[in-house]
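Visitor: There are structures below to look over.
Derivation of every value follows stated rules applied to the coordinates shown; laboratory data play no part. All values derive from a computational prediction rather than experimental measurement. Cβ atoms are built from the backbone, for glycine too; each structure is taken alone.
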Structure P
Amino acid sequence: MYEGAVQDLIDELGRLPGVGPKSAQRIAFHLLAAESADVGRLVAALQRVQAEVRFCVTCYNVAEGEQCRICRDPRRSLDVICVVEEPKDVVAIERTREFKGRYHVLGGAISPIEGIGPDDLRVKELMTRLMDGQVTELIIATDPNLEGEATAAYLARLVNPLGMEVSRLASGLPVGGDLEYADEVTLGRAFEGRRRIA
């Protein structure tokens, strides 16, 4: 334990997701040794994010205005929505440059263990977006884990009566992976999602 301001900094850093006590201590001492201009830029960046960044009123991605850059882009297709759990998932999909539609960020996944149900997510907002009849396909891109699968199944049951196409991202073996290290679920999905080679 350290005294005063140092311990307060370690405690605050330790509250960040993915930062354990050792990492918090390492970051704190890095900041103590850093130039004051470097620390000033970090403080300014944190204050700017706090003041300027919000969630898009349409898709709930991060935005610096009312809408995010994707929802403002007139080149993006209005008839396909990709549902993701968090804004970081939008970034991951955008890096592929394969998807040209719009997004909907749920803000998490259904997790009964953590007390998160459909009402805790932005499911109602999604359904409101789907009611205008403009969307013809919903792509569910939740994480391939228990919570993501439960969320995908729930959304599919909810949306299927609307008569639109509902699909789920394929999952399977990663490029560069070895079959011997693949778990049974991943290998099973790879077989289900196999495609013909011309």
Structure Q
Amino acid sequence: MHAAPSIQKLLDELERLPGVGPKSAQRIAYWILNADKATALRLSEAISEVKESVRFCARCFNYAEDELCEICRSSNRDARSICVVGEPRDIPPIERTAVYSGLYHVLGGELSPMEGVGPDNLHIAELMKRLASEDIEEVVLATNPNVEGETTAAYLARLIKPLGIRVTRPASGLPVGGDLEFADEVTLGRALEARREL
């Protein structure tokens, strides 16, 4: 597509977004072009506002508009439990389950020696300070169920267990409505290991 320079600039920027290829970029660009000016400006202002007002929580490193995020400020949370995740985007899916009601700690990534991400590149020292100063009974290691996430969980478990704090990891199991024949061996193996009595 041969586009006017301003449209091409928009397309180039849209294609830089994760999961947006040339065709999606074109669809979004045409939507913006066809939208009324107020709609396009609201999108532009929302992007500017989020870049201006959102920072990291001083306590848990979740996204926040104040010094502390809404979860850390809430008096309804169970302050004896910390769920450790890799990124702020990992918190909403856990919150949607309505099963966990404790606090969080965002590492800012996961250990990946191949990519040069070691313990000093993550918020591990800050987690250990929290465990020393807060009355924590359980740490849930909810890092991703991949090589980096497993490595990170194992590393943290070795650091935390000597403190006498209970360390748990969510069971990885079969999706509801899934068929056994399509489950990979790791998921099926974990589901069997985490089996419970009926």
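Visitor: For which of the structures P, Q does the calculation of distance in nm of label points 7 Å out along Cα→Cβ at positions 15 and 119 return 4.3?
Guide: Q
Visitor: Given 0.50 as the derived value for FRET efficiency 1/(1 + (r/R0)^6) of positions 7 and 143 (r between Cβ atoms, R0 = 35 Å, to 0.05), which of the supplied structures P, Q does it correspond to?
Guide: Traced to structure P.
Visitor: Still on this structure: Compute FRET efficiency 1/(1 + (r/R0)^6) of positions 23 and 95 (r between Cβ atoms, R0 = 35 Å, to 0.05) for each of P, Q and report the one that scores greatest.
Guide: By FRET efficiency 1/(1 + (r/R0)^6) of positions 23 and 95 (r between Cβ atoms, R0 = 35 Å, to 0.05), the leading structure of P, Q is P.
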